[in-house]
Structure 1
Amino acid sequence: MKVTIAYIEEPPFGWTDANGAATGADLDLADAILRAIGVTRIEHRITTFSELLPGVAAGRWDMNVPLFVTPERARLVAFSMPVWAIRDGFLVRTGNSRALDSYALFAKSRDARLGIIAGQVQHESAKAAGVRDEQIVIFDQQADAIEAVRSGAVDAYASTALGNRILADRIGAPLAAVDHRHEANEAEQLPIGAFSFNRNNRDLLVSVNEQLRIYLGSPDHRSRMAKFGLTPKELDPVLVR
């Protein structure tokens, strides 16, 4: 049995290493789950974020690495049970001289520019907080957003807090990670991520969910995820009790 899984270049969740092999926390989790349900051949398909949902919906591959679950996305694809919960954050230049640490502050700083990957949930979060379209710069690839922060073309790149921390640790100066600060009167909903499938591929979805219920929270799961920087903070909120 063969399964093709699509991923994007977004450490620590997935990326292509120096040898050209696909690696990352989400791909490692997928490998453990798929092998356990009897998949003998796993192929990895690199793509862009904007192509993940259309690609799996059209049947160009079998499943996607986890991404944030939203009602709009759930109308296009079938999601597995959640596998992590991760807050937003910003990648900024070291020192963050403008102290930009929330979407609300970007909305108030009308000349501030925010980089976002096309199709990611941070776009809607920023707009909901009042960030104007002309403040938002859309990128297809994470590498381009990182370079824009480095060069000063944008003031920050919005993504997951975990991913930005790992990027900042890996790249170093002049980049730093800042967690998103919620306003005192702002309700926080912890975003959850899940694998996604073609809505007609129910057999694979059911098998993956059955194994996820067994595997998530196990010592092997925690050990695998810890190698990529995922801690109980990101894992425990979605575990089935």
Structure 2
Amino acid sequence: MLNKRFLALFFASSFTLTSMAQAQDENVLRVGMSGGYFPFTFVEQDVLQGFEVDVMEAVAKEMDTDVEFITANFSGLFGMLESGRVDTIANQITITEERQEKYAFTKPYVYDGAQVVVKAGNDEIKGVEDLRGKRVAVNLGSNYEELLHELPYANEIDIRTYESNIEQDTALGRVDAFVMDRVSASQVIQEKPLPLQLAGQPFSDIRNALPFRDTESGRALRDQVGNALTTLREKGILTEISERWFGSDITRR
């Protein structure tokens, strides 16, 4: 089986995306991702790579099909799923009640928690309880904005949404903190030359899974992909991929 890596760098034209989707071989699993969320999905030396890429290539191999990656801004990925331009999204998608009402999810394959990150040396913010009166960045379209709004003192937090660069703006002091999952935050601190540090412990239980259209064909494909994920877990392949990217197994509780 040939695994195809197709990098469509941030499509701006819905016509282009629709035309390409219509031209796909039916024996191809089309996966949407941002390509800008290290270490889950990112581009280095013009190659799309990351934890999600490896997982989806392993899923496609288990299903004996090809995989095609289509990248776009995170905020547009669910629209692409709903319109049928992609079959699923692999971009550390958090299961929420709202999303469960609209999409058919596989069982979780990543377990994590929401984490506050601040500039190194900032001892004023020791955790989520210290975000009152602070400027806090989250990625546009992510679940972290919703989590912050659920806090009893949410109206005291200046929540700002970003398409990118929340790490850089926090390191430069343009915002006081940002929120993302603990796994990604730890990798950002380890891999990027930015003065950042974790603040306190995760303040939510996050489960990531793959969403599909909630239709008969979408649910059928969800079940096929879900069975492949189960097999990969039983074979230890999910653990191997996780340890390769994170040094630990984030695919189990």
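Read the figures in this text as sums done on the coordinates, not as results from a lab. Keep in mind the model is a prediction, meaning the values are calculated, not measured. Cβ atoms are built from the backbone, for glycine too; each structure is taken alone.
With volume of the Cα convex hull per residue in Å³, for residues 64-143 alone derived from the coordinates and found to be 122, which of 1, 2 does the value describe? Here the read-out was taken from 1. Out of 1, 2, choose the structure whose coordinates give relative contact order in percent (Cα under 8 Å, 6 or more apart) equal to 29 when calculated. Value 29 for relative contact order in percent (Cα under 8 Å, 6 or more apart) corresponds to 1 out of 1, 2. Just checking, which of 1, 2 has the largest value of distance in nm of label points 7 Å out along Cα→Cβ at positions 48 and 168? For this comparison of distance in nm of label points 7 Å out along Cα→Cβ at positions 48 and 168, the top structure is 1. Between structures 1, 2, the greatest calculated value of FRET efficiency 1/(1 + (r/R0)^6) of positions 80 and 112 (r between Cβ atoms, R0 = 35 Å, to 0.05) is seen in 2. When mean count of other Cβ atoms within 10 Å over residues 160-167 is computed across structures 1, 2, the figure 22.2 traces back to 1.
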